[in-house]
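Read-outs throughout are calculated quantities, based only on the coordinates presented, and are distinct from any laboratory measurement. Given the structure is predicted, the values throughout are model-derived calculations rather than measurements. Cβ atoms are built from the backbone, for glycine too; each structure is taken alone.
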Structure 1
């Protein structure tokens with residue numbers, strides 16, 4: 001297992017790939033993730049893995065290759081796709097990342113409540129991948145200096 005590798009999970013369009021690119025300081029737009037994508041320090045999963053319980057086994061199997069699971073919640077989305085307590089099923093560090101906090105429709109408090117209901121073992125970070133807000137704090141937490 002690669003040291004400090006994360007696995008990012010969340011809904012389709014929640015900003016998972018954009019977050020991975022921003023953490024890696026990569027420029028350019030992210031594209032739709034069609035399959036599990038491995039990066040130097042991150043595993044980017046398709047949103048369909050969380051949106052269809054049939055794929056939960058793939059999430060559990062892939063999580064074995066990561067040290068920390070990062071659950072993303074789009075701050076503009078009014079619902080959560082995560083079952084309550086879902087993070088507690090993993091024997092890994094689990095953290096939350098609220099994405100799209102720079103959007104005028106963002107409701108950060110609601111997004112945080114969705115993530116807290118997962119039973120995370122670690123903190124929740126608020127991120128704007130486009131403005132860079134919160135990325136340094138997250139990198140520091142992940143020891144990605």
Structure 2
């Protein structure tokens with residue numbers, strides 16, 4: 001890896017640092033208010049592999065006659081959430097990330113070469129609730145969290 005001066009810590013400036021810190025506090029206040037209002041979507045990983053799954057569709061049966069009707073894919077997950085925040089639990093011992101849904105959607109749109117209809121995967125194929133969606137690899141999770149392109 002080569003030296004990148006953009007990663008250097010700048011000379012402290014109390015006034016600028018105070019404003020930046022207060023913006024962080026406002027962000028957390030907003031998040032806590034959303035938790036209290038139930039305005040979050042929580043997904044939990046069972047496999048502890050650093051990957052994040054973004055669900056987009058569920059396999060359903062037509063409501064008129066579920067036993068005999070043809071199955072179809074219904075929008076779900078990121079396509080229908082009304083939450084403002086997306087929480088992904090990487091392990092139930094205490095590792096998770098919190099991302100604004102708007103940021104996650106922008107990440108997916110700007111990376112459509114990687115996240116599109118052709119790259120969707122089938123999950124839980126033999127269960128009573130199969131789903132489709134994308135796997136976000138650990139390096140892409142980091143990109144989602146830090147890249148200013150998704151601000």
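Quick notes
- With mean count of other Cβ atoms within 10 Å over residues 41-48 computed over the structures 1, 2, the top value is the one for 1, the highest of the group.
- For FRET efficiency 1/(1 + (r/R0)^6) of positions 9 and 113 (r between Cβ atoms, R0 = 35 Å, to 0.05), the highest value in the series 1, 2 is held by structure 1.
- For mean count of other Cβ atoms within 10 Å over residues 17-24 computed as 9.9, the structure of 1, 2 it came from: 2
- Taking percent of Cα pairs over 21 Å apart as the criterion, the top-ranked structure out of 1, 2 is 2, with the highest value.
- Among 1, 2, which structure scores highest (criterion: Rg/Rh (Cα atoms, Kirkwood Rh), for residues 49-96 alone): 2
- Given -9000 for helix-only ellipticity at 222 nm (-39500 (n - 2.57) for each DSSP H run of 4 or more, over all residues; to 500), calculated: source structure among 1, 2: 2
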